[in-house]
Structure I
Amino acid sequence: MGRPKATLAFGAETVVERIVRELARVFEQIVIVAPPVEAGTLPSSLHEKALVIHDESAYPGPLDALRRGLETAAHEAVFACSCDLPMLDAGLARTLCAMLDRYDAAIPRVGGKLEPLCAAYHRRCAAALSELAGRGVMRVREITRLVNARIVDEAELRRFDPELRSFLNVNTPEDYRKALRLAGLA
C-alpha cells in the first residue's frame with residue numbers, strides 16, 4: 001500500500017479508528033498492539049479509547065502481536081483482528097467469541113483459507129503461540145495444530161455477515177477502493 005494500512009482514511013476516520021469504534025460497541029476492552037512508539041503511526045485519539053501496547057522493535061510479526069494481545073487482555077475470550085479490516089462487523093466478532101464455549105479458538109475459513117487474524121481465542125492460546133515462536137514457526141494459522149480450534153465455515157459465517165465483508169482486507173489499492181465503495185465512501 002505504500003503506507004501503514006491502519007492509517008488509511010476511511011470517511012472521517014482512519015481504518016483503525018473505524019475498527020476500534022465498531023468493536024467498542026460490543027467489547028469493554030480494546031487492546032491494540034502497535035509498532036514501536038517512534039514509528040508514530042496511530043492516531044493519538046486511540047490512546048483514549050484503547051489500551052495501546054507498543055512493540056519494542058520493528059514489527060516482529062502477527063504471531064507475537066497476537067500473543068502479546070492475549071496476554072494483556074482482561075477477559076478469557078478475546079476477539080483478535082488485523083488493522084486492515086475496515087468493514088469488520090462487531091456482531092460477527094461477538095459471535096465468534098461466543099463460539100469458544102468448549103474450544104480454545106474459533107477461526108473462520110473464507111475462500112478456502114483460514115482467517116486467524118479475524119478470529120476468537122481463549123487467553124490460554126498465548127502459550128501455544130509462544131511454543132510456535134520457540135520452534136521458529138511464524139504463521140498464526142499453525143496454532144490449529146496445538147489447540148482445540150473450531151473452524152467456522154463460510155455458510156455459518158454468512159448467517160452473521162451475509163457478504164463476508166468483515167474479511168475484506170485492504171492489502172492493495174484496489175482492495176481499498178472496493179472497501180470505500182462498499183461503505184458508500186467512494
Structure II
Amino acid sequence: MNIADERIARITSAIRNVPDFPKPGIQFKDITPLLLDGEVFRDTIDLLAERCANFGVNKIVAIDARGFIFGSAVAYKLGLGLVVIRKKGKLPHITEAVSYSLEYGSATVEMHADAVEPGEQVALVDDLLATGGTAAAANELIRKRGGSVARAVFLIELTFLNGRQVLEGIPTDALIAY
C-alpha cells in the first residue's frame with residue numbers, strides 16, 4: 001500500500017456511519033471523528049489540496065457549511081483566496097442567488113457578487129457529493145459572475161446518487177466513494 005492509500009485508509013476509518021440519521025433509512029457519514037484527529041485532518045487537507053493544485057485556480061470556493069471547514073484549510077494551504085457560498089439571507093453585501101430543487105421543495109444559495117471576477121478559474125471544495133444539486137447551483141453562481149470551475153473536489157462521494165453526472169464537464173474527484 002502506498003502512502004496516499006494509507007492516508008485514505010486512515011481517513012476512511014475516521015468517518016463514523018450513523019444509521020437512520022436524520023431519518024430512517026439514511027446512513028449518515030459523520031466526519032466529526034476525522035476532525036478530532038489532527039493527523040487525519042491534516043492528511044485530509046493535504047490530499048484535497050493536492051487534487052486542487054495544478055489546475056490554475058485563482059480561488060477556492062467552499063459551500064455552506066461543512067465545506068467551509070475543508071475549503072478554508074485548502075485555500076490557506078495553497079495560498080489562495082476563499083469564496084463562501086451560503087444559504088439565502090446569510091451574506092451581508094450585494095449577492096447573486098441561485099435556487100435549485102431538493103427531494104421535497106427547493107433551496108437557494110448565494111455568493112457575494114464581487115467574489116468571483118470574470119475569467120477566474122476556481123476549485124469547488126465540499127465535504128459531500130450526493131445528488132450534486134448544491135454543487136451545480138454553486139457552479140451556476142460562479143458562471144453568472146464570469147468565472148468557471150476548473151476542478152471540484154469532495155471528501156466523500158455517494159456514487160449511488162449520481163451527483164457526478166450533474167457536474168458533467170467539470171473534472172471531479174472525491175477522496176472516498178461509498
Structure III
Amino acid sequence: MTELLAPWIWVFGLPFVVAAQATRDVGETLVWGAVVGVTGSLIPMAVVLRGVKQGKYDSHHVTIREHRLVPFLATIVSVGSGWLILGFGGAPREMLALSVSLFVSLLVMLGITFGLSWKVSMHSGVAGGAMVVLVVTFGPWFALVGLLVALVGWSRVVLGDHTTGQVIAGVLVGAWVGGMLFWALT
C-alpha cells in the first residue's frame with residue numbers, strides 16, 4: 001500500500017481526473033493534468049531520486065525528518081511554478097484550486113515538520129486530501145476512497161515509518177487544509 005498509494009502517484013494521477021471533469025476535453029485534460037502532475041509529482045520525485053542516488057536520503061520515502069527540507073522546498077518551488085503556468089495559461093478554476101490547495105498543504109506540512117519538529121505522514125496527508133478532492137469533484141460515493149486512506153495509514157504504521165498520531169495528523173492536514181481549500185476555491 002505504501003508504494004501503490006505513495007504521494008507521488010496520487011499527485012500525478014489526481015490532476016488528470018480533476019482536469020477531465022473540469023474540461024471534458026481530452027486535449028485540455030492532458031495539458032492541465034500534465035502541468036499539475038509534472039510540477040506536483042514528477043519534478044519533486046526526480047529531486048528525491050537524485051538525492052537517493054547521491055546518498056543524501058535513505059529511500060525515496062525520505063523517512064528521516066531532517067532530510068525532508070530540500071524535497072519540501074523543491075516541491076514548493078515546482079508546485080508554485082505550476083500554479084503560475086495555470087494562472088497565466090487560463091486553466092480551469094478547478095485546476096488552479098487543486099494546485100493552490102497542494103501548495104498550501106505543503107506549506108502547512110513544512111511548518112509541522114520543521115516548526116514543530118514532528119514527522120507528519122505525507123502519505124496519509126496526500127491520500128486524505130485526494131479523498132476530499134474526489135468527493136468534491138464527483139460526489140459522496142467517493143468517500144469510499146477513505147478505505148484506501150486507511151490502508152495507507154495502516155501501512156505507514158506497520159512499516160514503522162510513522163506513529164498512529166503522525167498518520168492521523170497527516171490525514172487531518174490533507175483533508176482539512178488541502179481538501180477543504182480545494183472545495184472553497186471551487
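Name the one structure among I, II, III that P(r) over Cα pairs in 5 Å bins from 0, in percent, for residues 66-105 alone of 6, 26, 28, 19, 11, 6, 3, 1 was derived from.
III
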Inset, instruction - Tell me which of I, II, III gives 34, 19, 13 when you compute Cα extents along the principal axes in Å, for residues 98-145 alone. - result: II
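Read-outs throughout are calculated quantities, based only on the coordinates presented, and are distinct from any laboratory measurement. Everything numeric here is computed off the predicted structure, so don't read it as measured data.
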